[in-house]
Structure I
Amino acid sequence: MKWLDKIPLPILAIVTLPLALAPFKPPHVYEKLQMLFAGNLSNPTDIFDLLLHGIPAIIFIVKLVRMLQQRLVRASKE
């Protein structure tokens, strides 16, 4: 996952926040997740929309977890 380490966190945050929250009333990700859990997410456009708005947030979370793991490994070696 070296490609993930190369992405600067501020850039990823700038990309993630507007995509995850747009449109702001209600956020698409929240709306699509509600549809997914209700079993109503069957329209291909809705599935694409969930992926478009959700993947950057997933990448952001994975990067934060990876950064935390790297810090814990460095701290345990000291």
Structure II
Amino acid sequence: MKTIVDLEIGETAKIINMDQLPLRLRNRYLDLGIAPGSYVKLINKVNFQRLYIIDIDDVELCLRKKDAQKIIVE
């Protein structure tokens, strides 16, 4: 299974599953547009690859590595 952490900078992938995230965090991400079926593009890895900047629907967001590892993409 591939996650956001496995993407190369500039690579785009479709979100398949977010069920590993805690319910509160999953709901917050859904409110921000991070949802299964959405396309996400990895913009950059910062702070010694502990933070991942993604682009989703022309909005840039920063995810912690531990959360990005739980978002399955294809």
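Each value in this text was obtained by applying a stated rule to the coordinates, not by laboratory testing. As the structure is a prediction and not an experimental result, all values here were calculated from the model. Cβ atoms are built from the backbone, for glycine too; each structure is taken alone.
Listed values, structure above:
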quantity	calculated
Parent structure of the calculated result 0.6, given that distance in nm of label points 7 Å out along Cα→Cβ at positions 16 and 64 is the read-out and I, II the choices	I
Test item: helix-only ellipticity at 222 nm (-39500 (n - 2.57) for each DSSP H run of 4 or more, over all residues; to 500) calculated as -26500, pick one of I, II	I
Per FRET efficiency 1/(1 + (r/R0)^6) of positions 8 and 24 (r between Cβ atoms, R0 = 30 Å, to 0.05), the highest-valued of structures I, II	I
Answer label among I, II for the case where relative contact order in percent (Cα under 8 Å, 6 or more apart), calculated from the coordinates, equals 36	I
Cα Rg over 2.2 N^0.38 Å from the coordinates reads 0.96; which among I, II	II
